[in-house]
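Once you scroll down, you'll see the structures, which are given as structure tokens.
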Structure 1
Amino acid sequence: MKRVLQAPNLALATLWADQLGAAGINASVQRAYASSIAGELPPDQCLPEVWVHDDAQHATACRLLDEWQHLPHRHWACRTCHEIVEGPFEQCWNCGAPRPETTGHA
């Protein structure tokens, strides 16, 4: 087992571990409930951590998490409902239509 990263909160640690699992990487959250002892230990030692079970998958897990944390910010207009969509979204929030392949706005 090898630590991938320390998360700022349990919700993100769980989300990231679940995303890694969906990508075929066996991961788990360690120190999930250690925040209750903050003060007895330094707070940064009580944050949840995401660990991979197979050390050989560590580099892949780090790369995937970095990609997920740094998604491109886009600005595009939906071709179906003409709504303006901003952020890393691949679908229109209003009608659910997929982002066009070429928008001219990257």
Structure 2
Amino acid sequence: MSHRDHRLGVSEASLVTRMLKVKPDAAGRISAAVTEIDSLFGIDSVSYDPEHRKLTLAYDAKRLCIDDIEEVLTRHGVDISAGRWNRIKEDYYRFVDQNVKENAKQKPWSCH
């Protein structure tokens, strides 16, 4: 098992990877949004594939959630694709991010 160093504020236990497709008209504004997302505390990596219009993110779900990312994208005028599969993934990402945050608050217990 290889150990990878992560950015400050990113824990291996709560690291999640997300992929979102953006609308084609966002090509000119995506670089500024990616730069701002990359500077957020808790982001491990962010990249954009212009050929497939795919934004790939890795972040600590205890510190950030998909809504924080979408807020930055909206501020820059970048819209997430409204396809069915993309909407299903967004809802799933929200559920998992919320679950990670709630589980991080719980104190672990054991009966042994």
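Bear in mind that the values in this text are calculations on the coordinates, not laboratory data. These numbers were taken from a predicted model, which means no experiment stands behind them. Cβ atoms are built from the backbone, for glycine too; each structure is taken alone.
Using distance in nm of label points 7 Å out along Cα→Cβ at positions 42 and 90 as the calculated read-out, with 1.9 as its value, let me know the right label among 1, 2.
2
One of 1, 2 was used to compute helix-only ellipticity at 222 nm (-39500 (n - 2.57) for each DSSP H run of 4 or more, over all residues; to 500), and the answer was -11500. Which one was it?
Checking each candidate, the match is 2.
A value of 3.1 was computed for distance in nm of label points 7 Å out along Cα→Cβ at positions 34 and 98; which of 1, 2 is the source structure?
Derived from 2, not from the others.
Out of 1, 2, choose the structure whose coordinates give distance in nm of label points 7 Å out along Cα→Cβ at positions 50 and 66 equal to 2.7 when calculated.
2
If we compute relative contact order in percent (Cα under 8 Å, 6 or more apart) for structures 1, 2, which one ends up with the highest value?
Result for relative contact order in percent (Cα under 8 Å, 6 or more apart) over 1, 2: largest is 2.
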